[in-house]
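What follows draws every value from the coordinates through simple rules; no lab data is involved. Just so it is clear, the model here is predicted, and its values are computed rather than measured. Cβ atoms are built from the backbone, for glycine too; each structure is taken alone.
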Structure P
Amino acid sequence: MSKLKLGVIVSLEGGPEEEIKKVRELDLPTCQVSCWNQELLNDQNAEKLKAASEKYGVEVTTMWTGLPGKAVWNFVEGPATIGLVPVATREIRIKALKRGSDFARLVGVGSVTTHVGFIPEWPGDEVYKGLVDSLKRVASFCRANGQSFWFETGQETPITLLRTIEDVGAENLGINLDPANLVMYGKANPVDALDIIGRYVRGVHAKDGDYPTNGRELGRERPLGEGRVNFPVLIPKLKAMGFSGALTIEREISGPQQVEDIKRAKRILEPLC
């Protein structure tokens, strides 16, 4: 069984050359590139990112495409503001994903990832029906660009995500598993969730966190190894299920402590790969 590749998530906002150079300085072979500013998804930056990737020998495994408009990361306003679920912002966000897909094609990246949102658990919900139709459009656009579309786990339960993938019915759908999100949103134990959605996992965010302590706010993100994600069990189970993608370290803070936490995560993860 081949070893899994490690990586880190970086932001296009920091500049293609600068961010990819940081990946190489961390001695990591892969990264995910995140972008929340649609104006940066242009031909010039695509050329710069592709050139930097080749220069430093870093593989970009997915284009993590943030969506325009208000997004509140909690249980109160989140369902009405995050992802493709809110009807009022759905069309402009589909357009944003298409732009992310076109950008990824120019760079030579084979997948696009985002949060779809608090997907309704009842399949008879009209919001759910419209969402499925919208996801069919997104998946078709990505397929035409030679890409897959990955759901970032978080706001939905694993069974709801499984049902959505089944109902969309496209062959180019996958999951970017963020095990910390499953914990922080109180949706599932990540190890158990693999029994439901494991066969669709194409990428993993190596992030840690705690369960929520009240009904309104997410659980706290934690340095890897200090939260409730059991990586020594999760990673071997993923490998046993045939997962061969990248483990992408994510630490949602900034500054010197972020770098130290990423280095520590790398030391923890390397023996598990």
Structure Q
Amino acid sequence: MKKPAPVPEIGVISVLRPDAANLKTVADFGFKCAQVSSWDMSLATSETAKALGKASRDLGVRLTAIWGGYSGPLAWNFTRGPVTLGLVPVAYRKRRIEELKRWADFAAEAGAPAVITHCGFLPENMTDPEFELVAVAIQEVAEYCKKLGLGFWFETGQETPVVLLRYIEEIATGNLGINLDPANLIMYGKGNPLDALRVFGKYVRAIHAKDGMPPTEGRHLGAEVKVGTGCVRYPEFIPALLECGFTGDLTIEREIGGDAQIRDIRDTAALLRRLLAKATR
């Protein structure tokens, strides 16, 4: 009899704190895994990594990845985004390569299996000289991660699925993967999550359980909304994801704060459990 595939575990994004107390909040929610994120390069230290690893072991919260940010300007829109985000802007590329390597060192010391980031609005045309230069930059980070036994995973959103596939195939380091944020595909107007799975499903290593709406004007992203109220269509997305052989984790992300965020995280976890139970019957 064929052994059933493992059911994905539900976790949450947790913003890194110097004392790693953020994982206590994860444990209090009842989650057993978390992606830890930070844009603060001052926290990418051996001391903080050791504290995070210890907290992970002590609390029984598995680290699924480190979501590593970088320094410099950041504009989450369609006007300044292409010239400020990721490894695409030449002015910040060299510095950000080194910063992502620091997050790789951090992940390895903390005990996380991968580094995730937004690589930016990737050039689409393979005859564009910038295509190769950006690919070389991503490759440098990926090879550094590989030497440490880590994956390097693209956060989706700022590129179409086929463009992301193109970079993975072109760079071909063997440790590149995708942290699929299905809401981002919709909010950036870059694709449909169900169709995206047909394009790059075999490279999906992790999921951001988030929902969103398409952009309704040309300068700004669509709105992020509570899971189940947007355009991702989770009752269809979860079974399609499992059909791709996905064995990673579903990491809840809700980009609001306060009591509403806590309520929505709990509601999302309950919805995901129901959908997983139905899909794995």
When distance in nm of label points 7 Å out along Cα→Cβ at positions 19 and 203 is calculated for structures P, Q, the one with the largest value is Q
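When distance in nm of label points 7 Å out along Cα→Cβ at positions 115 and 243 is compared over structures P, Q, which one is greatest? Each step should come with its number before you reach the end.
Values: P: 2.0; Q: 3.6.
Greatest value across P, Q: structure Q.
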